[in-house]
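Listed after this line are the structures, all set down as C-alpha cells.
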Structure P
Amino acid sequence: MPGLDNLGTGGPIIALLAVMSLFSLAVIAVKILRLLPVTSGRAARDQALADWAKGNKTQAQTQVASGRAPADRVCAYAMQSLIDGFKGPALMAELTRRGNEEFAAMNTMIRMLELIAMIAPLLGLLGTVTGMIQSFQELELAEGSANASVLAGGIWQALLTTAAGLLVAIPAAVGASLLSGRAERGAQAIENAVGRLMVIEERAPG
C-alpha cells in the first residue's frame, strides 16, 4: 500500500476520509451503547401499569422509576404528577416536551453519521476527478510520449479515492439507519407507556 505522499492530489482526501471513518466508527460504537436500553423494561412497565390500574400507584411509580429506558423516565414522571394532582392539558404538554427531549437525546450524533454518509462519496469523487486531471496534464506535458504504465498508475491512484469514499460512506449510512430506527422504537415505547397510563387514569372510577 503506497504512502499518502504517493497518491498525488488524492493523498489529502484519503487522509480526510480516514479521519471521517474513525470518527463515524467511534460515533456508532458510542450510540450503540447509549441506545441499548431504550427499548428495555417493557415487562416491568406492563406490570407497573397493571398495579396502577389496581390502585397501587406508589408501588407502580417506584417500579417504573427504577427502569433505564426513556419510557420509564417519562412514565415515572407522569405517574408522580398524577399522584401529586397535576393533570389535564398542562400535564400532557409537559409530557410531550419531555418525550421530545428524550427523542432528541436518542438522535444525537445520528445526523452527523448521515452527513458523513452523504459527503464521503462526494469527496472520493472529487479525489478521482482531480487525480484524472493531473494524470492527463502529465500526459499532455509529455506530448504523447508518456509511458502507459505511468498513466495507468495515476488513474488507479485517482480511482482509489472513490473506493475509499464508499468504504467510509457505507458503514456510516448503515449505522445511521439502524440507530435511527432504534431511537424511533424508543420514542414509540414512550408514547405507548404514557398513552396506556392516561387511558387507565381516564377509566378509573371517580
Structure Q
Amino acid sequence: MYDAVTDVPLTVRGVLIYKGYLSAPAQAGLVEGLRGVIARAPLFSPETRWGKPMSVRMTSAGTYGWYSDRKGYRYERRHPSGVDWPPIPGSVLDIWHAVTGLERAPDCCLINLYRDKARMGLHQDRDEADFSWPVVSVSLGDDGLFRIGNVERGGKTESVWLSSGDVVVMGGAARLTHHGIDRIRPGSSTLLKDGGRLNLTLRVVD
C-alpha cells in the first residue's frame, strides 16, 4: 500500500481514483479478513423496491448494513438472519483513515460480489444522514467498468476500468455523483478463488 498523501490520484469529475493503491499481499490479506465477515453474515440476494432481484450478492460489516427490499433502500442493524453485522476488519478501516485523513470511522462496510453478468445501474449514495462525509470504495478481484455521471440524473458520463487494489474516494462536490458498474471482466484477476469482483463501500451513516 502506498502513501495516498504523496501520490496523486486520477481525478474524474471530482471523483478520486487511486490506481494500484493496494499491493498484491495487501489484497490477499483483505480477502482473508473478509472471509470471516462473510462466514458470520453470509452473502444474500436483495430485491429492489420494485421486487426485482439485484444481480449482485451482498452483505455488510459495521454498526449498520445496507439493505433493500420492497419496503425500499435503507440501513439495518442486523443481517437478514437476525445476527448483528460483524465488525469492519481493521485492514479495511486503515484504508479509510489513510485516504480520507479522518479520525471518524465509517459505520458501514457494504460488500458487493459481482459475478458473470452482474452490474449496478447508475445511482447515488444518499441513504446516509450527512453527505459531508465521503464514500470510499475498494475493488478486489476482476476488473469492473466504473461509470461516473453527474449529480443530476442524465447527461454525459465517463467510464474507467477499476482493477483489483484500486481505491475510489467520492467526497465534496462529488459526494452525490451518480455512479455504477456496467460490467466486469471475468478472469482478469486470480485473487478470488471462484472468480468475480468484490467491492467494499465504506460510509458514515449517522
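Values in this text are rule-based calculations from the coordinates and carry no lab data. Small disclaimer: the values here were computed from a predicted structure and weren't measured. Cβ atoms are built from the backbone, for glycine too; each structure is taken alone.
When relative contact order in percent (Cα under 8 Å, 6 or more apart) is computed for each of P, Q, which one produces 25?
Q
Okay, next question. Out of P, Q, which structure matches -4500 when helix-only ellipticity at 222 nm (-39500 (n - 2.57) for each DSSP H run of 4 or more, over all residues; to 500) is calculated?
Checking each candidate, the match is Q.
Ok, one more. Thinking of P, Q, which structure, once P(r) over Cα pairs in 5 Å bins from 0, in percent, for residues 31-134 alone is computed, gives back 2, 11, 20, 24, 22, 15, 5, 1?
Q
When distance in nm of label points 7 Å out along Cα→Cβ at positions 159 and 191 is calculated for each of the structures P, Q, which structure yields the highest value?
Max of distance in nm of label points 7 Å out along Cα→Cβ at positions 159 and 191: P.
Let me ask something else about it. Taking Cα Rg over 2.2 N^0.38 Å as the quantity of interest, name the structure among P, Q where it is greatest.
P
Now for a different question. Can you tell which of P, Q yields 19.9 when mean count of other Cβ atoms within 10 Å over residues 15-22 is derived from it?
Matching structure: Q.
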